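Colleague: Heads up, there are several structures right after this.
Just so it is clear, none of the values below were taken in a lab; they were calculated from the coordinates. Just so we're clear, the structure is a prediction, and the values are computed from it rather than from any experiment. Cβ atoms are built from the backbone, for glycine too; each structure is taken alone.
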Structure 1
Amino acid sequence: MQLSPATAEAYVRHAFAQMLQVADRLGEPLINRRPHGPHTNAVAALVVHCCAVAEFWLGHVALGHPSDRDRDSEFSRTATLADLHVLVDHTIERVVEHLGRLEAGDGTDEGGRQFLLDGDTSDASVVLHVVEELYQHLGHMELTADALRA
């Protein structure tokens, strides 16, 4: 069984749509507030991080694009709701492009795939890793929103 690009895209779109729903529900300035101090994450930072996760794993790890990702800075970023919507729209466009390139056989085995679950270095495993990360962080966003609204 293979993971179709359309299925992967649908799950990525759904995860990001739900992330934006959390951000929209919180509104500004709560999206940039850390619920329990500087060692917790704001919803906006988590959305930024998820966009970077998708680009890094699909663009860099799966397709071999250069990356200058600064993972640590993703968690300190702030954004407006409008910024987040634009960033997510752009990320989804890139994800669709990347999935198309993977379907066309353009994937590379360079760097990062050795960290995937059970040593499965397939393109499908990279895509599933991204989906897993998105939904994991969506859950984190929901908990953060609950803490901020309590």
Structure 2
Amino acid sequence: MQTYIFKSYVFRTKSVVRNIEVPASTNLYKFAEAIIAAYGFYFDHCFGFFSTIAETRYFDSDRKYELFTDLIEEGDDIEPTGAGSVKKTKVSDVWKNVGEKMLFLFDYGDNWPFVVELIGFGVKDPKAKYPRVVKRVGKAPEQYPDVEE
């Protein structure tokens, strides 16, 4: 089975990097969970993937996938955003070629943007547990830094 290898970094700085390998069949929900775990964050907020890589206007992206779409399908009373499902969409549906990037926005309140770039393909190791972090560079930021009063 084919795997996808991604480079992810916090939008504001390229000095904190996590490379993550996932099977091609991994849905965007599980991929988002893997990205957040790689940075030591709690997976406790809504998120989305957007083709426009910018801190603003990402909602105008041609391609977007958001957890809100899945929550609406599960019965939550949320305004539709026109985005695709993160639970029904696989990484292989979104990324086709090495070098393709998406903005991954986690926590719309605190606004944690990450750039996620497909950097290669691999072959699934039957002895390995996926998703897996294959490279770590830099110390991850604190998800909830202490606020000085």
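Colleague: Mean count of other Cβ atoms within 10 Å over residues 77-84 computed as 15.8: which structure among 1, 2?
Modeller: Details: 1: 15.8; 2: 12.2.
Label of the originating structure: 1.
Colleague: Between 1, 2, which one scores greatest on distance in nm of label points 7 Å out along Cα→Cβ at positions 93 and 141?
Modeller: Numbers: 1: 1.9; 2: 3.0.
By distance in nm of label points 7 Å out along Cα→Cβ at positions 93 and 141, the leading structure of 1, 2 is 2.
Colleague: Further question: For helix-only ellipticity at 222 nm (-39500 (n - 2.57) for each DSSP H run of 4 or more, over all residues; to 500), the calculated result is -20000, so let me know which of 1, 2 that is.
Modeller: Values: 1: -20000; 2: -4000.
Computed on structure 1.
Colleague: Another question, then. Among the shown structures 1, 2, from which was the value 4.0 of distance in nm of label points 7 Å out along Cα→Cβ at positions 29 and 117 calculated? Kindly include the intermediate steps, with their values, before the conclusion.
Modeller: On the way: 1: 4.0; 2: 3.0.
Computed on structure 1.
Colleague: Out of 1, 2, which one gives 19.9 for mean count of other Cβ atoms within 10 Å over residues 21-28 as computed from the coordinates? All intermediate terms of the calculation are to be shown ahead of the outcome.
Modeller: Numbers: 1: 16.2; 2: 19.9.
Value 19.9 for mean count of other Cβ atoms within 10 Å over residues 21-28 corresponds to 2 out of 1, 2.
Colleague: Ranked by FRET efficiency 1/(1 + (r/R0)^6) of positions 45 and 101 (r between Cβ atoms, R0 = 30 Å, to 0.05), which of 1, 2 sits at the highest value?
Modeller: Details: 1: 0.60; 2: 0.85.
Checked 1, 2; max of FRET efficiency 1/(1 + (r/R0)^6) of positions 45 and 101 (r between Cβ atoms, R0 = 30 Å, to 0.05) sits with 2.
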